[in-house]
Structure formats: C-alpha cells, structure tokens
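Listed next: structures, encoded as structure tokens.
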Structure I
Amino acid sequence: MLVTGPLLFVSDAARYSSNPAFGAKMAFLLMALASHFTIHRTHTRIAAVLSMMLWTSVVIGGRAIADFDV
C-alpha cells in the first residue's frame, strides 16, 4: 500500500484532489494514525472501538472514491 497508493494518486492527481471522498479518506487515515500513536496503549477498550471505527471509515472512504468521481 505504501508503494501502490502514491503511484495511483500520481497517475491522476487532479482527479483525486478534487474528489471529496478522497479528502475524507485522507482525513480519516490521519486520524487513525494519530490515534494509533497516541492513545493506542492507554484506555484499551476505548482505543479499540475508536480504532475499528476510524479504519472502517478509511475503507468506506476508499470505496466511495468511485461513487464521487467528478
């Protein structure tokens, strides 16, 4: 994913930049990564639920990119 994601973005950067679902996916991805590196080790039950919600949102955002293609 670290290799193919940026390559896919670069292939048509203008289209992805104007896609609202892509922006939402990137926002959820940043929140999921920030959550992982800050509260992951404390409050385990809350962190687990939050992590599942954020990563599910990243997946849904990725799937929605095709639906909001402009």
Structure II
Amino acid sequence: MWSRPRRRQRFEAVLRPDGVIELPDGGRYRHPDVAAVAASGSRAADGWVVWRLGKDTGPTLADAFRDRFA
C-alpha cells in the first residue's frame, strides 16, 4: 500500500513470498523503488519508505526488513 493523500492517489501491490512486488497490472519488480516508480509514474521514489505493509499506517518495507533481519 502506498497512499498519497494530497494528490488523492493510492497504490496497491502484493508482496510475494519470494520478495517480488506485483502490481495490479501484472508487473513484477524485485526492487521496491522500481515498483513505486512503475505504480506512480514518478521519476523517482524511495520504495523502501513509501510502500507500507497492510494499511496506510502499517510499517514501511524498511521498518519490516529491519525488524526481521536486525
């Protein structure tokens, strides 16, 4: 989940068990930055920070990674 309330945008994706991020259009990405750029059409995005697990208030991918592997 990635929510951009000021722009009234919300992007959803599925984080697969193998770590691949799959967008609704079927695109699959191994890196969160690339998935975020593909979803939003932005030039750049820090996918580790913008994507959240579960809800808009869920942990970022960076937080979840740190919690699991720190």
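16.2 is what came out when mean count of other Cβ atoms within 10 Å over residues 23-30 was calculated for one structure; which of I, II is it? The partial results should precede the final answer.
Working: I: 16.2; II: 11.9.
Answer by label: I.
For relative contact order in percent (Cα under 8 Å, 6 or more apart), which structure out of I, II has the highest calculated value? Kindly include the intermediate steps, with their values, before the conclusion.
Working: I: 45; II: 22.
Largest calculated value belongs to I.
When mean count of other Cβ atoms within 10 Å over residues 7-14 is calculated for each of I, II, the greatest value falls to II.
For which of I, II does helix-only ellipticity at 222 nm (-39500 (n - 2.57) for each DSSP H run of 4 or more, over all residues; to 500), calculated from the coordinates, equal -26000? Please report the intermediate quantities before stating the final value.
Values: I: -26000; II: -8000.
Computed on structure I.
When distance in nm of label points 7 Å out along Cα→Cβ at positions 15 and 39 is calculated for each of structures I, II, structure I gives the greatest result.
Taking Kirkwood radius over Cα pairs in Å as the measure, the highest value among I, II is held by I.
Every number here is computed from the coordinates shown, using simple stated rules; none is lab data. Fair warning: this is a prediction, and the values are worked out from it, not measured in the lab. Cβ atoms are built from the backbone, for glycine too; each structure is taken alone.
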